[in-house]
Structure P
């Protein structure tokens, strides 16, 4: 079949949809995410959905004609889960971006998938509430994408990842049927937990079109401290000491020296001058200062210097420095962001191992970590024209995955498997788990039209 025939047939198939386009400029905008991977070809078309009905009709027609569909939110994913190529169409839900309801008494929000994480938090704050999952990309990432990858963020050690904040979902299945999972109550055990099936499924089982989310009361107080270390190993050991002290900080973030240097160059700060690694800790609640002192006592033996941020503006500047890590590295070149997790008492071992992998492969590696839950983001930066999916960059990332697994960890803590990590999937989950997951996929998407080739 020629490309013109394909174009004509797709136009006919989706003629009833007012926002289907094959404009190459639009296709170029939606073919990839922030993973650093660029597909070699453009997708065949994009549907810009504005309603549940748009999503239903798109999937009904795609299923009938066996047309692969790549669901897409804000495009901030880091595993190429939303990458699309020739032979596929993109289902873009960014225009489904309404906050439908906030109930301050029940402490819930009902939202469409295109709502940005930061927009939800701003709306919740008007009621003295907040939405706990807060990826570093909070200002630009969408709730639908957060659900698709089970995103976490800086507060997840205390408040959990996305799954702990989702009460109910409305999902459009591959054949266009609409499924409602969960309830709007905090507790519900009727039947299987279908919320859990779709959270983290990376658009391979259905498309989320509405979510009921749990909000939480804004903390009555927060306390913040920052510490600088002579080595990243010392910072990792300090983080493990905080966990051993049985403190539960809401934020415990580690940034290594090379990343601090990139942040300084991009923003004009001077963190690298103070040390070769940085640890940021924040506690909250009625006992925020008491718990901060427990954290301080655990960190001090390892640190070169420690500062307590009593000024809220100073504390926010420290939080922002951590959020600036990825944007700062993206200014240096094409960035590929890893997402490994290890038991928290193995942090020092994996940061040492990451440094060794960098030396062995000649690949520049930068590391930040959600240290309180053992989730590290080793990042590779290459020239804009260099591939991240073969050669030394792929070798380095593969060795990091294997190291994490050897320490009892995982190749992805919150970004998902997507396209970039499938080579290591079976080694982690095993053949039996892989078979069961494929059976679930086939049961919900027998034509394999939803994000084929991703996740499992």
Structure Q
């Protein structure tokens, strides 16, 4: 929700046309080669995150039997394209940086090694939300590297000026938005190319767009949770509470926030770095509050989107999956490595995936942006880590589905169609698309 341009998705799904039984059989392997092979071994590693090269250098300096050969890929989208080509050429690297939404797709292609036996005993070192993003059907294919505290950041000076409090629920959010509208201020921004707003609110509301039912994928874009999320979004659009600035002009979006034209975002820690880098007027005028809840429900924040963290995956083509798993675990748990990646100065400013991340909270949020709210903001971040959803499933045609969702979302934002109309379209389209790929689907 309120993402940057990096949210734009890989435009074509790289999912092989296989049935669910193929997906499940892929879950059984643990990678090619001898998992007990001893070093020294050199493992190719592809990633894009700032600071990753420094972590690799530290790993190599501290390990005699395993060495990593790091290649920096331009970004997440480029990674999907290059990895597709490498898998086809049987030249995939041993270790791959990726995000949770792509894991099911890569497993469905038989591209990932099942490393459950190597990393399963370390499960308790990680928070549940991050750990869930590294597995499919209870089998583990990578090690989580970062987690996703999600919260609202808002212009405390504007709220104080109009006698408003940070909204605790989505009903409050709409009420506050209506009051701000009287003063020419928008409470949020819905970029026409970014339907992650619909995705994350549905996730929070308990929706399940994809699930496994017997030997088929079950698709449901019209369950109670999705419709509950749709109502919130439709109310915001119908009453003109949102601005509609495209992230294609990222500078304009940031300028609008900086100048107080739009005054809240539902984000995670890494997005705050972009605000600090682009603002000039509103330093010290922002505060954090919990992600709004649905009225009468306990706090719950979404996971598994661009708001969530990354995972280090192990390729099934890797000849040394045991050593690859060991390297992935080290990069996610070594205190110095974790600190490097958590800092917005030396890394990419994301929260670690560790079960106990308290020591890194202060470094992951910018005091310059928050001013007097810097100390209380740290508790908001800590609390949000305990409310992240763990039961969302990404389907095997997720990237293609999301591309179709983008097209319809643009019409929703421009009031050319209702959210419910988009959901009805996505229901039929997603089932048809899965079947066209030879994947059993119903819904």
Structure R
């Protein structure tokens, strides 16, 4: 597919990384250094200039493009780019918005773009999913919420009873299937003879109830009821609003007076503090440590790191940070922050979905794009129809949706035409899977 990506920043880079091997990509940006870096790393064409200029888009080949992804950090630039692309081509258009202001207009049909992806909204969804399964490192829901895809670390201290036992003998939570084991950075096919070891990362497909059981098994954690959000910018406010709508008790800590005032006006169900989240006296006085979780969304990795460590010291059980620089993830992990969320990845994942076959209803990228999870329907003529689920090359089927019900199959279960298959695959096998399923 011919794809034009406008914007070579963090989101654009992640989109290109996902698409470059399987699509004919041209990247547009006003920054030559960014373009040079992408051209060096991936097999893509580049065009220097602004996506808001007709000549630039034509030079990039928009007239022949099937898809235009506008993903700069400026919402208005992205919208103008999409409008121009509509005039110059028949391409579908996907637009990134940093905040949530344009979502209502798009849902109402007032913005003529095929898909609008809000970074703040997608980040809030990612945070919300983790808080529902607080013992997991990564959480996604598929098939209208019937299937949870979770990544859980087997703790080295006080490991669960199933550690040290082969998978076929392990007493694992019901309605679940382990689809990958990552050990020391290496992916291991999860055969029944494979022994789970402390320190392993397990990728599991399970029911929502099973996800909670896994959470309890690996960490003893129950779903979170109350949260402290550090930061009341676009992302922090979006997170707080989503959590309030889900019935959680939310407190917001914001050191900027104007932002704190705006958050208090916009979120009347939240308790908003104009305070410095790095002040130990404030944390003690307001009993911040009693919260079930702390979400660090201050737009500054150094402040988030400091606040996350302090929150842990004061007793918060789960700390989750929204990254400003994705490269800082390892630093947060080394400092003891439990979960990191990369807004760029969350946005790029949603945008990249539009390049897939229409039978592919959903896409998720896990573990720094080591895996992709697809929700795809089996065609009547598929070469894998009526064959066991374990025969798919380079992939692990973790769940099927059949007659409206989620099934977590054993290896000999046959695929049937019409089954929705939730499958975990390494990126190089995705195109083949889409073709052959």
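If relative contact order in percent (Cα under 8 Å, 6 or more apart) computes to 16, which of P, Q, R did it come from? Let's see the in-between values first.
Working: P: 16; Q: 30; R: 12.
Going through each structure in turn, the value belongs to P.
Where is distance in nm of label points 7 Å out along Cα→Cβ at positions 65 and 161 largest, in which of P, Q, R? Let's see the in-between values first.
On the way: P: 3.6; Q: 6.3; R: 5.6.
Once distance in nm of label points 7 Å out along Cα→Cβ at positions 65 and 161 is tallied for P, Q, R, the winner is Q.
Taking 96 as the value of volume of the Cα convex hull per residue in Å³, for residues 121-176 alone derived from one of the structures shown (P, Q, R), identify that structure.
Details: P: 105; Q: 125; R: 96.
The read-out was computed on structure R.
No value in this document is a laboratory result; all are computed from the given coordinates. All figures in this text were calculated on a predicted structure; none of them were measured in a lab. Cβ atoms are built from the backbone, for glycine too; each structure is taken alone.
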